[in-house]
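Once you scroll down, you'll see the structures, which are given as structure tokens.
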Structure I
Amino acid sequence: MADEGKIRILEKFGDEEIEVIYRPSPPPLPGDKLLLDGLGFHPPFNQRTYIEDGIRVDQDVAVKLRDGTTIYVDVYRPDGPEGLYNLPSILAWCFFGKRPGDSPKTWQAFGVPPDTFSKMARFEGPDPAYWCKQGYAVVNADSRGAGHSEGNLVVWGEQDGRDGADCVEWIASQVWSNGKVGMFGNSGLAMCQWWIAAEQPPGLACIAPWEGTADLYREFLTENGIPCPGFVNFVMGGQSGPAYIEDFVAMLEEYPEWNAYWQSKVPRFEKIRIPAYVTGSWSHLHLRGAVTGFRKIRSPKKWLRIHREFEWPDTYAWWNQEDLELFFDRYLKGIRNGWELTPRIRFDVMDAYDCDLQVNRPEKEFPLGRTEYRKLYLDGSTAKAGGDAGSEKGAPESKQDLSLSGGTLSAEPVAAEAKVSYDANEGLAVFDITFTEDVELTGFMKAHLWVEADGHNEMDLFLTVQKLDENGNFLPTLVLGEEHPGTWGRLRVSHRALDEDASTDYQPVQSHRVSEKLKPGEIVPVEVPFFPISRIWHKSQKLRLMIAGRYFREGWFEPFSWDTDNKGSHVIHAGGKYDSYLQIPVVSPKYRAGEYVYR
């Protein structure tokens, strides 16, 4: 990316000063040029008040932040006497653009039927047409440097948290407010909530971060060290403002290893003490952050719901809106409606296609206390070049394709040493096991592998766990009607060093503070964390571990891409002293009586 027009600003992060790179903000995109409906549209500045559908709209209202910067918000509240005082408020905060409904392009989210929400709803946010009718004010804010708000656009992080906290206090002080503010939104709007809640503004009574990444380095800008700027550029490409935009793709190029800047992009979860209703999807990039956030926040009142579907249809489904309303009524209106009896953990146990074994199964903790971690050892001695590939999407179709190799997975350690290799860019290794009874996997998986790069000093590993039927045919789950390739784990091998303090036996965490390139012939152990899973394998079905230097999802609307560094061949060593294995979280039934099983 060219450096033309970019500036560097020396900023302080803890005790460290780091130059932060900013690029010029482009002019706003016209609505018909938006990359995705609602993402990044900023209409012309137009301060006015009008009434729509019984809702009073105060548009482009100025809010002064603590450093004198002015941002602009839209305020929606019931028209008439009920909108004059004692209103609880829901803040939707982000830089995406607070009024996509003004775009000439139809504002619609994938998986959500037309007219489900109104033009007043911002991208991934609450719909004022619903919430104002329930007695709430909704405030859509353009954060610092977005749209017409002053300053440089900062991308999540500590500064955004302070700004959002200032906006919360402004809302709480308004004559129409009851002094209690909640926050809601998914994806980008959920991510903002972590940092704002960590500032502990007195007016913030509760948050509902639905689908929120929590670590921009490990989960968003890289995936465990593998740079993935494509999706980041997609998200940031439509943003505009009056000055500059923080260029954290350029920051990764400048600072590829962990430092205080990247630490500032991890929320201080321990400072979040207010009630929180968190969601995640087993099939989405936000899952790891959502689960991490839920586990680390210190609120005694927190709830987690994990589902199979994509975030947008989940957000706007009436049953989930009503569920969220119970949460907000309890903590923003003070209504004692029994919300506390809601199970602290609820999740879907996936099966195949659009069928789930269970929906909203209640649990008390995550990971589950009855989890048994089992090791499935890679057996390379059974490897056959051109082995049965099944029919998984994106894998080689020909059973004689020499780019595919593999073996089996064994419940017992394997004595014979063997190795399986595949082309680093085009190849694939698969390892299968057939279950002899129903097996539920819920929680965290990891792979412990001994690996070698033949012909290069780097390896980017893309691991996927799939479910196959008894004949070896791929059994995907469906998301927005599309086949999902399976539960994933990724790692750049030079970033294999662990953060020993943060890691557990079931969830390794890489430190990313050092880069350890591989030497010729060097065989090293790596721990590859997977995103969490909850899925049932029935008797005679197969679990497949896929290992490759690339991702297999094709035709998806989100433009995922990775700057991989793969050459030559990848070699997986297994057996004997090379105890490569996949560790799976097996969850026993809650109750069993003879052949009757209750999960």
Structure II
Amino acid sequence: MNLNVTQQIIAAHLLEGDMIPGSDIALKIDQTLTQDATGTMAYLEFEAMGQPRVKTELSVAYIDHNTLQSGFENADDHRYLQTVCSKIGVYVSRPGNGICHQVHLERFGIPGKTLIGSDSHTPTGGGIGMLAFGAGGLDVAVAMGGGAYHIRMPRVIGVELIGALRPYVSAKDVILEILRRKTVKGGVGSVFEYFGPGVASLTVPERATITNMGAELGATTSVFPSDEVTRDFLNRQGRGKSWTELKAGKNAKYDEVLTVDLSELKPMAACPHSPDNVMTVDEVGKIPVQQVCIGSCTNSSFRDMMRVAYLLRGKTVSPGVSLTVSPGSRQVLQMLALNGALADIIGAGARVLECACGPCIGMGQSPCSGGVSLRTFNRNFEGRSGTADAQVYLVSPEVAAASAVNGYLTDPTTLDGAPIYDEPEQFLINDNMIDAPAPEGMPVKIERGPNIKPIPMGQAPGENVEGRVLIHVEDNITTDHIMPAGAKLLPYRSNVPKLSESCFTRCDPQFPQRAKEFGGGIIVGGENYGQGSSREHAALVPLYLGVKAVLVKSLARIHQANLVNAGIVPMVFTNAADYDGIEVGDELCVEGVRTALTTDGKVSVHNLTKGVRYEAKIEAGERQREILLAGGLLNYTRENA
């Protein structure tokens, strides 16, 4: 076969459509994962579909986001997840067992399989040779019910890796270099597939770091081949029978090729406030640091932690620096405890947090006012840390550990020696915190707390969609802007009415009240609207507030799908310059919506306030137009059950 890895996996799972870039395709999904911040809604949606049992090969629910239990809300959601999953056939990874992507890589990922997860960093699975997609919770619910996953056939960008990383240069620097070149919009509509002689020099956890942060490119997903390195990793995890070789055909073609010489890379940093604002550590300079956070699904593997322990051994964290370390899984934490590395980390003065997402999603550890925080995470959007004026830099574990000791941003290649790390002969295997579901047919009572509220339902649009402009936002608005996360709001992820009080408040504190006063309306935005997290709450909460449509210059992939699933009409300007002529409060009438959904998607937007017209196009594939005509994916699924 002359197909690349991406094409091989798609061909093996193709249910509908042709493998022509940009065309609509439907894929069979083998595995799903959810996490608790998005999972509660996903399982409520699964229940609403009326399905008694999941139909995938494997579905796993992870409790790893909302683990700070300062009230009853999170604990109630966890109880709901544990009981509903037991009933419908889903495995549950309990709180403390680890971050979904790290645990899935260790215990469940299988080369050549398809995976979708209600978390935008699900492409982590590409590090083990899976085709893994981040998606909205409703798309995951449909897949759990046996439905196909619908996307547009992606382009495949080949990333040729040559050479090998020098000491103290890491996989994080590889993906930061690609972000520097391609930006947060450079991967839209594409899969990044890694090949070349340099691939063999990277371990599976290193590959997973790269595929994890590929989400920040706006990419559909990222994938590595499954080779002897993959086989070795699975053997050490006691899962050698899951290995399958997967490599690009001899004459495989790519739509574009980038070449990265690993030996030429230097330690990098993504500067505030975007993952693509990348410079070398040397270029940034020795800026003072107040906080260092090591962990997240990007850099919390056993390999990462061992390199950190090496750099901290016998040292003390600099005065004025708060260092936190979050191991990615209980497996990692136990192994660190057994081999003495945890003692090195604690002895240096690090604060060891539980095996959960923690500071990455704003769940605690907010920096001081105006503070510089170095984080080994994947996102540094403004305010995401919980401190509005914090200066967050994304760096490798090696840069983070060296900087924590010195008190300023440090290039670790200037240090003596090199981190010593050998893969363990056998990873510690203990799955006693993963609960199997009840046997099919066994009675299970589903427990629902008072914080769980009904799902907002979309309505089929009329021929014309009218509304006032509720907000006018700039380029690169993230789902964190639309529906913030953090310790104060995450407990309400199953309570849309409560969440609505905070919708868009980072951009405009008056938005929720204005939406109520206007009786809903239309959102106007710039380029790459909705980038970032897969959280469907960034569509469901606006739906609850009466948002009928969004009119923007361009849309991020997952958010566009979530808008369609919610029944909100996503539109893009034909002439981007028209964006400048619209103001908050303008009365817009989108004419010919239902006709457009059955023809070419083109609509005329009449600004009744200013007496001008704009041309736009509904951004939706053929099936998505049918979903919009039905008023959202839940309605569509019921009609076509």
Structure III
Amino acid sequence: MAEAVADALDRQSVLVAEAGTGTGKTFAYLVPAMLSGRKVIISTGTRNLQDQLFHKDVPVVRNALAVPVSVALLKGRSNYLCQHRLALAEAGHYASVQQAAKIQQIRQWAGRTHSGDIAECADISETDPVWGQVTSNSDNCLGQECPSFDECHLTNARRAAQAADIVVVNHHLLFADMALKEEGFGELLPAADAFLIDEAHQLPDVASGFFGQAISGNQLLELARDTELEFRRDINEGDELIRSAGQLQKQVRDLRLAFGQAQRRAAWSEVKEQSAVQALITAIEEQLQTLQRQLKPLLERSKGMESCYRRCNELLAKFVMLSGESPEDHIHWFETHKRSFSLHLTPLSIADYFQKQLEALPATWVFTSATLAVGESFSHFTEQLGLQNIETAQWQSPFDYYHQALLYVPKALPQPGEPTYTEAVIDAALPVLEASEGRAFLLFTSHRALQQAAEMLAQQVDYPLFVQGEAPRDVLLERFRHTQNAVLLGTSSFWEGVDVRGDALSCVIIDKLPFASPGDPVLNARIESLRKQGINAFMNYQLPAAVISLKQGAGRLIRDVTDRGVLMICDPRLLHKPYGKLFLDSLPPMARSRELDNVRRFFSIQARKAV
């Protein structure tokens, strides 16, 4: 694989490469990248994977090669402490004693940190809402007008990236940079000779978000809060602007309530004609216009007011577009969260957008992941991104799956659509959990099934249970790793990017084949578009996507040459539907059984070997 990457770097070509778990694909692209003498951007799926790559893998390879290569880590803006925002937060009103204590902790850390990367501040979780108050975003950043610009951590990180030979980023930052260039607003990343894309299977979903348009209720609430903070700090004359900001906050919260209590994703057409929704859209639009008029006379008196005025203009234009009519070739949808909402316009296809970016960036492109192909075909991945004139390659995992793992498909389960299905899955899983003595992941395709399973297992097993939602993902994983005989229940975020080696994880149980939710508005629109083109949407889109998702989930089980474990897939469609063979052929070559006794025998042999 390293030779193939080196060849792509030499010929400035496009390589799509699937490398099974344990291949060492990180080293396979780092070695030629460091030896190439070229400016290289490496993009991976998440910030955690960025940190692992930069702090662990890069030093190992660089030391082994003994080459004087400079490497920089660059994350998105919201990952860096903003000194100006911290000062605003300290001067504002605290919502609670706990919030005040966290701001004080951040102030103490701010005096010690050199990078300003919030991942360094171990005392406060990266998912804590307090970080939103002390980091900036593209809306509220004052840029060179900021009073703290000379000590800006983000600016320093970008300067380091410009000077480095290799820059480690994540997919969201990569596409944020592409979106900026598309709009003619400069760039976040330096020019590069090569782009090495790890965890490339995530690219189509990430790209869809960045090549579309979106606005959230939180953006409007932040505008109102920042307007009030900046006004009190720099102007503080009268209260008309304060009242307008407060009215905007109330209307945004009322719009969230008008969408209904349930958290959901749905087509915009389902709610846009509702009278309560329409009335609030009009009210918010008018309130933003009022805020715009009130901010304009204050522009020259405060850089903070100038920033709020600019944001108000931008958010007003975006809100009008996203709450209006649905354009062709885009999917118009909304999503509600517990306390907020978002409105979206997503391109039906991102192939043309992405191909245009590749043409504008004449460079080597390497796309790699453990899950890109369906069988031996890469077409599902390449067609989504519009990739042309490419080379493809596959390297299977070096693990001995036939002896290290067992695929178990239980007998006599009902069809997944039956109301008793999740109950039947747990009944079938209980003796397997007993045989494995816990040490298991239960992966579900829906939150509803997860919650039902959690309630059942809490009453029927004595093993420690960790359930998604009880704590941040990384916290749950750390607890799982350090708790004997634990059982973890998760949905989509635990199907990939999770690495638990050794005996702590010896069983992965998957409730259903992971077909995307039929109620998802983006999926439905793309299926309808394919049907209009005379393309079989199930065979050409839904099925390949589900196969790749199953490969990801199954990949949680065997992470090292010494790992052993059972993969239990409960869905009877795996064996009874013609398309089941495609799933089976895409899984590693494990021994297979439908007999529970073989599962018990597998774990008893494992226990004897451990002794």
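None of the figures in this text is laboratory data; all of them are computed from the coordinates on show. Keep in mind it's a predicted model, so treat the numbers as computed, not measured. Cβ atoms are built from the backbone, for glycine too; each structure is taken alone.
From which structure (I, II, III) was distance in nm of label points 7 Å out along Cα→Cβ at positions 418 and 466 calculated, if the value obtained is 3.3?
Attributed to the structure labelled III.
Looking at Cα Rg over 2.2 N^0.38 Å, for residues 58-129 alone, point out which structure of I, II, III has the largest value.
Once Cα Rg over 2.2 N^0.38 Å, for residues 58-129 alone is worked out for each structure, III has the highest.
As an exercise: Cα extents along the principal axes in Å, calculated from one structure in I, II, III, equals 69, 55, 53. Which structure is it?
II
Comparing FRET efficiency 1/(1 + (r/R0)^6) of positions 410 and 442 (r between Cβ atoms, R0 = 25 Å, to 0.05) across structures I, II, III, which is largest?
III
Looking just at distance in nm of label points 7 Å out along Cα→Cβ at positions 26 and 506, which of the labels I, II, III belongs to the structure with the highest value?
Looking at the calculated values, the largest one is I.
With helix-only ellipticity at 222 nm (-39500 (n - 2.57) for each DSSP H run of 4 or more, over all residues; to 500) coming out at -14000, pick the structure among I, II, III it was computed from.
Matching structure: III.
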